[in-house]
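Once you scroll down, you'll see the structures, which are given as structure tokens.
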Structure I
Amino acid sequence: MLTAENLSKSYGGEAVLDNVSFSLGADETLAIVGPSGCGKTTLLYLLSGLAQADSGAAFLGGRRIDRTSFDISIILQDYGLLPWRTVIENVALGLKIQGVGAKERTERAREQLVELGIAGRDAEFPANLSGGEQQRVAIARAFVSRPRLMLLDEPFSSLDALTRERLQRTLLDVWKKRKVPFVLVTHSLDEAVVLGKRIMVMSSRPARPVAVFDNPGFGDESIRDTEGCFKLLKELRHTVEDLW
């Protein structure tokens, strides 16, 4: 599905990513953890087509990713909502750009808002929503275009702990229905275990993968209470202690 082959990137003569390679299956999710500033967001930009690698390449379904595409949706830390557009307009924006008719894009946007648990707020503006509600709108906008790949850059980092856990469950529920593979960048090992079917640990700059963990408990809503979760978190902590 998604393949990254020896991706390297530098800015201003400083190497940020160094020979990053991995693959992601059509029914998988990948959580990426690593030190602050190591280049995790840069990696998402390369995978989305928003930036180009100095060397190496990424492929989605065998097609080289060399530009942005409606096949790939990205959710950034600041939600990326347009403050002058209503909730329904924000969710439907990508569909409008694709040329989907007004009636269909409104119907699809409303259906997606219902699925994300934020129905009835269509005419409101982002400023009137809580952080958690804004993030639900951002997730709805990403899913409504029916992408083949989702990229998430610390989407819940600014939320309180309870809201964060609720939205993790919401994202997981939508993933179970849609089975859209996603790559999640996070600083939270706990979040990585909840949302990553596989978990990749990155080194400091120039960032490269140093370990990849399989997560057999992925998809279990009560994973936080399982022995497997405790064991995996312990292994992750031991791995990152010398890196962070």
Structure II
Amino acid sequence: MSAAPAQSPAGQEGWQLRILAWNVWELRGDLAALIETVQDLRPDVLLLQEAPRFVLPSARLRWFARQIDRRILVGGRGGRGLAILATEQVAAQVIRRGMHPVTQQLSDLNSTYPRGVAAVRVSVPGGGAAVLSSTHLALQEDNRLRHAEHLSALARGAGAPVIVGGDLNETAQGSARRLLSPLLTDPAAQTEHTFPAASPDRRIDAILVSEGVHVRGAHAVRSTQRVSEERLASASDHLPTLLDVTL
């Protein structure tokens, strides 16, 4: 079952956000299960990896956004497989947005997959700001380390709390994750496995947070009100991961 959705309006106790990160497998899986999962969880922000890149990427991403009633903040053609979608309430708080390429050492065919960081800076109602980011680390350790250095620079220079969701392609014991850990940590239990979706045995997808983010809940999603474990495993080869925070 899914947890109760976070409430977006800012109040005396801060701005509550529900954030969902998911490698959506280029929308090649069970689209009904994918859409129903998002509808059931009702996230304020979606941090996507492996969004459509090849055949009509912008049109397909717009179609998906319409099905779940969310705005595209970053993504589409040239999006390096990354996208950030959000509710109208969150979209109204965007200060700026961008896609930052991350260079890689080309060593095999897999290393030609373009990597980057999609990010938006939002104004927090009542004062302050936050950075929300989607990323997808490489399969090769040396390229993951380069990517982690890029993310570390982002976190150090943000001047605001940072939330980064992504397919990290390694567990918390990996070298890139260890490099990031002084600045960005995973608040969920490492037993909240996300991959492979049909029989998850490791946590390689996570939403990392910096100081200044109050976490109210963090876990991998195995099923929702309408979507069984079997159907969810057919939506993508990764399970989604969910984070409820207060800024």
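Can you say which of I, II returns 14.6 when mean count of other Cβ atoms within 10 Å over residues 21-28 is computed?
Working: I: 14.6; II: 22.0.
Label of the source structure: I.
Using relative contact order in percent (Cα under 8 Å, 6 or more apart), single out the structure from I, II with the greatest value.
I
The value -11500 for helix-only ellipticity at 222 nm (-39500 (n - 2.57) for each DSSP H run of 4 or more, over all residues; to 500) was derived from one model only; which of I, II is it?
Working: I: -11500; II: -6500.
The correct label is I.
Given a value of 17.7 for Kirkwood radius over Cα pairs in Å, point me to the structure among I, II it was derived from. It would help to have the intermediate numbers written out before the result.
Working: I: 18.5; II: 17.7.
Computed on structure II.
Once FRET efficiency 1/(1 + (r/R0)^6) of positions 93 and 205 (r between Cβ atoms, R0 = 30 Å, to 0.05) is calculated for every structure in I, II, which label goes with the largest value?
Numbers: I: 0.30; II: 0.75.
Once FRET efficiency 1/(1 + (r/R0)^6) of positions 93 and 205 (r between Cβ atoms, R0 = 30 Å, to 0.05) is worked out for each structure, II has the highest.
If FRET efficiency 1/(1 + (r/R0)^6) of positions 77 and 125 (r between Cβ atoms, R0 = 30 Å, to 0.05) is computed to be 0.90, which of I, II is the source?
Answer for the origin of the read-out: I.
Where a number appears in this text, it was derived from the coordinates with a stated rule and is not lab data. Keep in mind that what you see is a predicted model, and the values were worked out from it rather than measured. Cβ atoms are built from the backbone, for glycine too; each structure is taken alone.
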